[in-house]
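S.K.: Below, each structure is written out as structure tokens.
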Structure 1
Amino acid sequence: MELVVATRNEDKLREIKALLKGLPVNVFSLNSFEGVPDVIEDGSTLEENARKKAVQISRFLKKFAVADDSGLEVEFLNGDPGVYSARFSGKGATYKSNNEKLLRLLKDVPPAKRKACFKCVIAVADKGRIIGIAEGGCSGKIGFESKGDNGFGYDPVFIPDGYKKTFAQMGAVQKNKISHRSKALSKAKNIISKYLSLYL
């Protein structure tokens, strides 16, 4: 069965593919299909955006789809960048510019006040109907500089609780054991498995 991940981000697709291993599905991103319209992520929460993407993409392609919306919530910044994580540094934002802005805003902020939490919400839909919602979180803190070449997004500045390395300094295997996305996908995997066994 074909499962479409509602993203054009190949970094995200690679991570999701690895975490969904074992399911009887062939996983594709939106890059495998022509003419798929962009979904405007104007929700006020991660769940709203994930639901919207999953519903619209599964309806348009008439396929099984999963969509995630992830965000980094920094305590000192009152939960920002949150739902705006991907476009934190403005139009044309890049991983690098987002990280640079975050580090600039936290300049001189002591370690005790650099607490942060990565959150991920995954929506699973089939032909325009939501099948289930899964959430995952990973607490940690923001470092004082970017470190590491693995991962993507805010991985070079996020240090998970109990570790001294950033996500970007870890290998994919280690990160995928503890990340917000892996926790959400583990739950989503159960939702997909049950659905496949009941309805297909």
Structure 2
Amino acid sequence: MAQIVILNGPSRSGKTSIAKVIQDTFDGVWMNLGMDAHIAMTPARYRPGVGLRPHRTTTPLREPGRVSLQELEDVVPSLYAALYESVAAHARLGVNVVTDIYHHDFYSRSLGILADCARRLDGLTVLFVGVLCPTDEIWRRREATWGQVRETVDSGVRLAVELHQEAARSLPYDLELDTSKTTPEASAEAIRLRLLEGPPGSVLARIARDR
């Protein structure tokens, strides 16, 4: 049966780099059906779609050229569902999938997206991997990549980083990686060994059942 590896973690934690190593070095075909590709396919007015960052506002925000926050929240569960249905379809056809993504439930109301997504992978072989990193290192990488300095960025960005960290660390995983201590290559190797040696992933099945 095809393997599915879900890399979950905050922005700049190193998910994309690990996914690339998996694609380049693991045996067989590994498709990356991740967040970046999905956002690129999303109409501009509905972006960032599945990448909608966590927040705690109930204000009906609207950015120029984009639908309101409320309208985007209404469609986000369907976008996640479509992404995971695509992951499931690939796996059922024997194609391995790696997905670099993040999950949170910091919307204006609880949307229960992760449990719904987990149910869509029922019966498939899934390893749910936490790609984690200390907050200081996240900020170092954000500054190096995007020029974002913690002390000077918008308060909304600082809040989003905090909530990303909180959401990622609150979830159970089949395997946790601290990318401040390991390279993408070493992280991918840890995933490869877990797939080969087991035990098989079970966390998403429990989430699907219990939430």
Structure 3
Amino acid sequence: MEFRDLYHKPLQYIQHLFVTGLLFLLPITITFSLFHFFFSVIKKWLIPIRNLEIPIISRIPHHEIIILIGFIFLIGVLIKAFILRPLIHVLEESVNRIPFIRTIYMGIKQLVFAFSSHDQTSFKKVVIVQYPRAGIYSIGFLTKDMPTVIAGDNLVGVYIPHTPNPASGNFIMVPKQDIQETDLNRQEATALIISGGIVQPPRYKKE
């Protein structure tokens, strides 16, 4: 055995141990850091609520988060009970009268609703298309057939989400014969996009 092997193998083993520990800690650290970042941002937004002197509740640590969660839950209850529906309708009608704000608000609302489990129509199917050029394939969400006056008789709309934020993306129109349908559902496709292809449906792992 050469002399360099006497120290090279122990160094390799030490390096292996370090990399193993790093790969274990890195996802936990990044997840905690992201959670801490968003938690800090939300707490800054809720400073006005934290400054309110509410008996008993003010003594609870991070009570503004609890108040926010309770408020969101209450809004959901009131909407389901149709109590806030008229008010929401009036507010949206007011927003629709403001040209620039109307476009942004309605676009964001429809996009958020399309990714929710309540909407079963906006994104009909998960498809694969050649984008941004031939030979490169991207996952997209089939929206609907485009009106003949806009795009002819044979084009469909496809939304191509970005990684890691699927709420931003590109809208493209492609011929129907150029799309390849998949059996992915929206949740599986979204997880695949956000993770950059790392998180794949468990049913595929069995195969």
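All of the numbers you see were taken from the coordinates with simple rules; none came from a lab. Here the structure is a predicted model, which is why all the values come from computation and not from measurement. Cβ atoms are built from the backbone, for glycine too; each structure is taken alone.
S.K.: Matching task: -15000 is the computed value of helix-only ellipticity at 222 nm (-39500 (n - 2.57) for each DSSP H run of 4 or more, over all residues; to 500). Pick the structure from 1, 2, 3.
M.R.: Computed on structure 2.
S.K.: On to the next question. Hey, relative contact order in percent (Cα under 8 Å, 6 or more apart) derived from one of 1, 2, 3 reads 19; which structure?
M.R.: 1
S.K.: Just checking, which of 1, 2, 3 has the largest value of distance in nm of label points 7 Å out along Cα→Cβ at positions 21 and 37?
M.R.: Largest calculated value belongs to 1.
S.K.: Consider the structures 1, 2, 3: one of them gives 4.8 for distance in nm of label points 7 Å out along Cα→Cβ at positions 45 and 181 as calculated from the coordinates. Say which.
M.R.: Only structure 2 yields this read-out.
S.K.: Hey, Rg/Rh (Cα atoms, Kirkwood Rh) derived from one of 1, 2, 3 reads 1.12; which structure?
M.R.: Going label by label, the one that fits is 3.
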